[in-house]
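Listed below are the structures to be examined.
Every number here is computed from the coordinates shown, using simple stated rules; none is lab data. Given the structure is predicted, the values throughout are model-derived calculations rather than measurements. Cβ atoms are built from the backbone, for glycine too; each structure is taken alone.
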Structure 1
Amino acid sequence: MMKVIVELMLFAKYVAHGIKKAIPCIKVGVSVIGLEVPHAHIHLVPLQNLADINFEKQRAQLSNDEFAAIASNISNALRM
């Protein structure tokens, strides 16, 4: 089990690096939660300030095209 957690966190660090390159932010916050689903998962959140990782605030409303563009930017950043 510990090996899985370590590998998950190393992968999250890798993806966070891509997020930081693709999205202007000070840091990438990490939250591991699983209250609303029957498993744990990692949230990687680009942060300008601490309030950005508040999961109670309203989520940004993005179109499918906007989400796809962000995913593409992150993917391209990971290839660099």
Structure 2
Amino acid sequence: MEEAEPADHATMRSVEHELARGALRGLPDRQREVLTLRYLADLSDEEIARTLGIGEGGVRSAASRGLATLRRTLGGQL
């Protein structure tokens, strides 16, 4: 028998998404762009670099800094 999701599952998911969106909005533009293209548009570092007109090293650096900031900002909230 398949277990049903808790009654508050959709609400909790919505809260988590809003926390993540808020944290993303707080990032510098370049970091937000890189993380959005990497995780939402599913682009490779090469594709992101080409799209943004920066080097792949810049993509990796922006992603690393952005993720570190999100971890600090969100802590254990997600």
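Observations on the structure shown:
- Computing helix-only ellipticity at 222 nm (-39500 (n - 2.57) for each DSSP H run of 4 or more, over all residues; to 500) across structures 1, 2 gives -15500 for structure 1.
- Each of structures 1, 2 was scored by distance in nm of label points 7 Å out along Cα→Cβ at positions 37 and 61; the highest score is held by 1.
- Once mean count of other Cβ atoms within 10 Å over residues 29-36 is evaluated on every structure in 1, 2, the highest one turns out to be 2.
- Computed 21, 18, 13 for semi-axes √(5λ) of the Cα gyration tensor in Å - originating structure among 1, 2: 1
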